[in-house]
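Visitor: Before anything else, here is the set of structures, which you'll find just below.
What follows is calculated from the coordinates using simple rules that are stated; it is not laboratory data. Please read these numbers as outputs of a predicted model, since none were measured by experiment. Cβ atoms are built from the backbone, for glycine too; each structure is taken alone.
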Structure 1
Amino acid sequence: MKMFHMIIGLGLFCFVMPAQSADNMKAFPPPDTGMARHVLQLPKLENESACKVELIVGKTVEVDQVNRYFFAGKIEEQVIEGWGFPRYNVSKLGPMAGTLMAGDPNAPKVKRFISLGGDPYLIRYNSRLQIVVYAPKDTEVRYRVWTAGPEAKTMDEG
């Protein structure tokens, strides 16, 4: 009887915990030509429902020191048919745009990471699934974890 409980327990453990191997990537096809596949495995947190992950796509380029820049483009979520897993696609990055503040024309250019413009792209924090982003090869994919404070505040009636 002990052996039966052990087998059932192992079966449940294997069902709940994802495999941390190449098998976990079966649902995610290799990238197309000119694209790269970026994979992030998040660490387990005590309260994952209070967290979000911001995906930041861009590249490091030489620009002036005074203007703010951004790239045109967008991140799109796609659910992989037959698997139900999300993947995130950036089909192209560009063109780059920026503010038009006049700076010193003789000032040296600086290298800065320039990201997609627009609102932050936030997704649910889930350590049980990898975050997989397909983006052009010459781009970087970065991320930031956002955490909600422990207290929810009440709004006043107006």
Structure 2
Amino acid sequence: MGYVGIHKKGEFTLSELIKSIKGNSEFNRAGAIATFVGVVRSTSLEGENVEGLEIEAYEEQANKVLGSICKELKKLEGIVDVQIHHFVGKFKVGEDLVYVAVAGGHRENIFTVLQQAVERYKSETPVFKKECIVNEEGIKESYWVSEREAHQERRKQ
């Protein structure tokens, strides 16, 4: 399963991910590797300027969830390996937050599984994101994204 799981920022690189995938004993069955790199964008979903993010995780549970997702998806037809690596720490705009990679026999197999892996890690993994923004008045604010989403839902009702 390689190094699947939560890492501190800078502990794992994209080249180490590819090396890990290629080091899989079943890699000789692969004909392709697809990767997804999630990075910090400069605007929030509300259009505010983002200065950075702070990512935290319930590590033990997050590692279990990520491992389970990878194990399940690896059982799909034509798939050789699935790895998800999420980072925690403080991040600036443009820095890597997550790596997802899928190796498989044919490209037809890997793109749908890559998308499933991305959607599942985002919805199932206990990872928490604090956005550091500059609001319309130029004032710096920080908030946990899930708290803000819950507050906005309450305001809509």
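Visitor: When volume of the Cα convex hull per residue in Å³ is computed for each of 1, 2, which one produces 221?
Guide: Details: 1: 221; 2: 122.
The read-out comes from structure 1.
Visitor: For mean count of other Cβ atoms within 10 Å over residues 32-39, which of 1, 2 scores largest? Don't jump to the answer; show the numbers that get you there.
Guide: Values: 1: 12.8; 2: 15.4.
When mean count of other Cβ atoms within 10 Å over residues 32-39 is computed for each of 1, 2, structure 2 gives the biggest number.
Visitor: Here's a follow-up. Given -11500 as the derived value for helix-only ellipticity at 222 nm (-39500 (n - 2.57) for each DSSP H run of 4 or more, over all residues; to 500), which of the supplied structures 1, 2 does it correspond to? Intermediate values should be presented prior to the final figure.
Guide: Numbers: 1: -3000; 2: -11500.
So the calculation was done on 2.
Visitor: 1, 2: which one has mean count of other Cβ atoms within 10 Å over residues 64-71, as calculated, at 18.5? Don't skip to the end; give the middle numbers.
Guide: Details: 1: 14.9; 2: 18.5.
The correct label is 2.
Visitor: Match the computed value 29, 16, 9 of semi-axes √(5λ) of the Cα gyration tensor in Å, for residues 40-111 alone to one of the structures 1, 2, and report its label.
Guide: Details: 1: 36, 17, 10; 2: 29, 16, 9.
Clearly, the read-out refers to 2.
Visitor: Quick check for you: by FRET efficiency 1/(1 + (r/R0)^6) of positions 24 and 128 (r between Cβ atoms, R0 = 35 Å, to 0.05), which of 1, 2 is greatest?
Guide: On the way: 1: 1.00; 2: 0.70.
Going through 1, 2 one by one, FRET efficiency 1/(1 + (r/R0)^6) of positions 24 and 128 (r between Cβ atoms, R0 = 35 Å, to 0.05) peaks for structure 1.
Visitor: For relative contact order in percent (Cα under 8 Å, 6 or more apart), the calculated result is 31, so let me know which of 1, 2 that is.
Guide: Source structure for this number: 2.
Visitor: For percent of Cα pairs over 16 Å apart, for residues 72-119 alone, find whichever of 1, 2 sits highest and give me its label.
Guide: Details: 1: 61; 2: 42.
Top value of percent of Cα pairs over 16 Å apart, for residues 72-119 alone, among 1, 2, belongs to structure 1.
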